1. Can you rank P, Q by FRET efficiency 1/(1 + (r/R0)^6) of positions 9 and 89 (r between Cβ atoms, R0 = 25 Å, to 0.05) and just name the one with the largest value?
2. Which one of P, Q has distance in nm of label points 7 Å out along Cα→Cβ at positions 153 and 185, as calculated from the coordinates, equal to 2.9?
3. Given a value of 1, 8, 17, 21, 21, 16, 10, 5, 1, 0 for P(r) over Cα pairs in 5 Å bins from 0, in percent, calculated from one of P, Q, which structure does it belong to?
4. Any idea which of P, Q comes out highest on distance in nm of label points 7 Å out along Cα→Cβ at positions 17 and 161?
5. Comparing relative contact order in percent (Cα under 8 Å, 6 or more apart) across P, Q, which is largest?
6. If helix-only ellipticity at 222 nm (-39500 (n - 2.57) for each DSSP H run of 4 or more, over all residues; to 500) is calculated from each of P, Q, which structure is the one that comes out at -10000?
Structure P
Amino acid sequence: WDVGALKRLSEECRARGLKFHLDGARVWNAWVKRGEWGNPNAMANYGGMFDSMSLCLSKGLGCPVGSVLVGSKTFIADAHRSRKVMGGGMRQAGVLAAAALYALDHHVVRLEQDHRHASMLEQALKSHPDVAQVDSVDTNIVIFSLPEATSAKVVDSFAELGIACFAFGPNKVRLVTHLDMVTTDVEEACHRISRWRA
C-alpha cells in the first residue's frame with residue numbers, strides 16, 4: 001500500500017472513532033523495499049498510523065510460528081488478559097522467542113534476496129507466450145494472469161514441474177519467494193516455466 005493512502009485511511013478511521021489494525025503478514029518486506037528497516041523514525045511513523053499491528057514472524061522471516069502484537073500499553077494489557085482468559089498461554093516459549101530474535105537479526109535484511117528472486121520469476125513469466133499479464137512485482141509476490149479461466153490447471157501443471165503456486169481467482173496464479181529458496185532454485189524454476197505450456 002502507498003503510505004499516503006494509508007495515512008488518509010488512518011485519518012478517516014480516527015475521525016469516525018474507528019480502530020485501524022494492520023495485519024502485517026508481509027510488513028517486513030514493505031519496510032525493506034522502502035529502505036525503512038532499521039530506521040526507527042520511519043518505522044515509528046508507519047506504526048503510528050495504526051491502533052494495533054500484528055507482525056508475522058513466520059512468513060518471510062522463517063520462524064516456525066508466531067507473530068508480535070503491537071499497540072498501546074492499554075491495548076497490550078487487554079490482549080494479554082484476553083489471551084489468559086481464553087487459555088492461550090504457552091509454557092517454555094523461550095525457544096520460539098529465540099527463533100524470533102535470530103530472525104530479526106539475520107533474516108530481515110536478506111528479504112532483498114526474496115525480492116530479487118521474485119523479479120527473476122516476473123521476467124520469466126513476462127516472456128512466456130501463454131501468460132496474458134504479470135502484475136508489477138514490488139516484493140516477494142508474483143501474480144500472473146492467464147487468457148482463460150485455467151488457474152487450477154496451471155497450479156496442477158506447475159506442481160508436476162516441482163513449482164508450488166496458488167490459484168488466485170479463476171485466471172490468476174500467485175507465486176511467493178521465501179527464505180528456503182536459493183538463486184539456483186529460482187533459475188531452475190524459470191527454466192522449467194520457459195518449457196511449460198498452458
Structure Q
Amino acid sequence: MKRSGAGIPETPIPRPDEVGAVSAIAIDFETASTSRASACAVGLAWVANDRVVHTAHRLIRPPELRFDPFAISIHGIRPEMVVDKPEFPEIWREIAPHLGGALLLAHNAAFDMSVLRAILEVYGLPRPTVRSLCTVKVARHVWPALPHHRLPDVAGHLGIRLHHHNAASDAGACAEIALSAARARALPGVTALPEHLGIVPGWL
C-alpha cells in the first residue's frame with residue numbers, strides 16, 4: 001500500500017492471475033467536478049467464492065486539473081494530490097483485462113457507468129461489452145423497509161464498515177451488499193440476483 005501526498009491510501013490493481021476467476025467486480029468513481037469525465041479516483045472490489053477477495057484504490061489525474069470546492073469537500077482529493085498520478089488510459093489498461101465475463105456492480109450504477117462511458121470517450125478508448133447491476137435497486141428489492149437505500153444507509157443496516165467517498169471502501173461496501181442480498185435470498189451467488197429479483201442488467 002502506498003499513500004498519496006495527503007495521506008489517502010492507494011492499493012494496486014492486481015493482475016488477473018493474482019485474483020483468479022471472479023464472478024463480479026464492484027466499481028466506484030470519485031470525480032473532480034460535475035463533469036462525468038473528471039474521474040480523480042477509482043475503487044474496485046473483486047468477488048469470488050461468495051466473498052470479496054481483493055480491493056484496489058487508485059488516484060487518477062483528470063483530463064483537466066479543475067476541481068470544484070464542493071467535490072473536494074466530499075472526497076478530500078485535491079489537484080496537488082493527483083498532478084503526478086497516471087491519467088485514465090494507463091489505469092484502464094490494468095482494469096480492462098478483469099472485465100471479461102464478470103458482472104460489474106455499482107451503488108447508483110447510473111452515475112458510475114456514466115463516468116466510465118464519459119472518460120472512455122474522452123480518451124477515444126473502446127467501450128467493452130459488460131453487464132452492470134445497480135446495488136441500490138438490489139437493496140430496494142431485498143430490504144424494502146429501509147427508509148433510504150443510499151450506500152451509508154444500507155451498509156449501516158448490514159453492519160458493513162464504510163469510509164464513505166473513499167472509492168475502495170465504497171466499492172467494497174457495494175460488493176458486500178450484493179453478497180448479503182444473495183445470502184438473504186439463499187442464492188448461489190451475486191450473479192443470480194438480476195434474474196431472481198427481476199432486475200434487467202444494464203450494459204456499459
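1. Working: P: 0.15; Q: 0.60.
That would be structure Q.
2. P
3. Details: P: 1, 7, 12, 16, 15, 14, 13, 10, 7, 3, 1, 0; Q: 1, 8, 17, 21, 21, 16, 10, 5, 1, 0.
Of the options listed, only Q reproduces it.
4. Checked P, Q; max of distance in nm of label points 7 Å out along Cα→Cβ at positions 17 and 161 sits with P.
5. Once relative contact order in percent (Cα under 8 Å, 6 or more apart) is worked out for each structure, Q has the highest.
6. Working through the options, I get structure Q.
Rule-based calculations on the coordinates, nothing more; no lab input. The shown structure was predicted, so the numbers you read here are calculated from the model rather than taken from an experiment. Cβ atoms are built from the backbone, for glycine too; each structure is taken alone.
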